[in-house]
Each structure stands twice: as C-alpha cells, then as structure tokens.
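Quick heads-up: structures coming right below.
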Structure I
Amino acid sequence: MGEYQYELTAHAAAVIAERGIELDWVGRVLRAPDRVHAHRSEPTLTHALGRIEERGQRVLRVVYNASASPPRVVTAYFDRRQRGEP
C-alpha cells in the first residue's frame, strides 16, 4: 500500500498522541475509508470513518479539510457512537 500524504494541525497532532492513535491508522482511514460524509456545519471538512483491527474493530473518525493540499487533518478519535458499524 502506498503512503497517503496529509498534514496534521497542531491540535490534531496533540490529540492523536494523547489518545494513542497511530499515524498509520490515520493514513489507512484516509486512504481507504469504510465511509465518508460531509461535516454538518463546516463545508470544508470531511469525516472519514474506518475500523481499526488492532483496536478491536473500533471505528476511527478522522476529520480533515479536503480542500487543502495535502489534506489537513484537524482531529481524530475513536467514535463510541459507531460501535458495530463503520
């Protein structure tokens, strides 16, 4: 699998480290999400969701600015509301 190019905001870098999220997982979800949808109130943001096998199939939500080049990740977290579905 090829490397997915993206940037992290300072906030994203801090919360990803704090939450124990691997950067490889962020890249995997961005590269091949199970589901993608637009942010409710911010049209420049996109949500990518994907299961992370190493974390018991929990769903990782990566919120990013798709209009930036490369895409700019603004936050990432394991979405407790998405148990059982990506």
Structure II
Amino acid sequence: MVVKGSAAKRYRQSEKRRIKNKSVRSEVRTSAKHVLDAISTQDRATADTAFRAYAALIDSAARKGVYHQNTAARKKSRMAHKVNGITS
C-alpha cells in the first residue's frame, strides 16, 4: 500500500488508466477476432467491413495513447495484408 500523498495520487491515477486501457485493448482484440473470422470463411465483403471497424478502433486507441502510433500502424498493416490475401 502507498503511504505518501503524492504517491497515493499517482497510484489512483495509474489504476484508472490501467482499467480504461484494458477496456480499449480488449475492444480492439475482439474486433481483430471478427476480422480473422471473416478471413477464415473467405468472405471478402464481411472482412472489409470488419477491417474498417478494426482500423477505426485501433486509430482511436492510438490517439488515446493506449497504443503507440507505430504499433497501431503495424497492426493495421498486418491485418490489411491478411484481408487482401482473400482469394474469392
């Protein structure tokens, strides 16, 4: 347990951020699963729609500071590559 006042405040703030960031990351991962499900069924239209939603969520997470900009770009790029690999 934290004793000093300023350390206690930092602890409270970091706990709030941790919980908020966890929620945002969970939402991004769920969205990624939707894209991967569409890819596994070779459904291009559904995959494109799911990818757009995924990209919007990950961009939002990057703006909030949950992900670094380069990390967000890398994740989007890798997912786009998978979506573009659908051959139907």
Structure III
Amino acid sequence: MGVFEAIVVFFCSWWLIFLPILSAGTRSQHEGGAVLPGTERAAPEKIVWLPKLLIPTIGAAGVTFLVWLTLYFGWLEFMIPRG
C-alpha cells in the first residue's frame, strides 16, 4: 500500500468513526433545562471536542495499520482466483 492509499484509508475510516461519535455524550439544551431564546431545544448545550477528535484519529490509525498489515503479509491472497 502506497502513501496515497494509506491517506485514503485513513481519511475514510476517520469519517466513518467520527460521525457516530459526534453525538455521543452531548446533552441538549432541553435536557439541561436552559433553552436560549432563538435556538432549537435540541441544540447541544456544550460540545467537548478533544475526545471527539482523538477517538476517530486513534481508531483510523489502527484501521489503517490493520489494512497495511493485511496487505503486507498477503493474508487475503487465498481469495484471489488463480488460473
């Protein structure tokens, strides 16, 4: 796997991990009890960005490493038809 392919795998896996984590652990203004005038009741009260950026980065690095490891050692070559 070349550098470009590694960047593509990292980028795609980062977004696939980031999007589900984005809403995890956030409280809405309605749940907090203080809805600001002119905002949606479901708008988040406060977003903590550091864990929401670190978790996908570490996860995407792991996924990229596993894809590289799989390709480097040829663990899936048995699936390629020979003939």
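We did not get these values from a lab; they are worked out from the coordinates using the rules stated. In this text the structure is predicted, and so the values were computed from the model without any measurement. Cβ atoms are built from the backbone, for glycine too; each structure is taken alone.
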In terms of mean count of other Cβ atoms within 10 Å over residues 33-40, which of structures I, II, III is highest? II
Consider the structures I, II, III: one of them gives 32, 27, 25 for Cα extents along the principal axes in Å as calculated from the coordinates. Say which. I
Tell me which structure, out of I, II, III, gives -29500 once helix-only ellipticity at 222 nm (-39500 (n - 2.57) for each DSSP H run of 4 or more, over all residues; to 500) is calculated. II
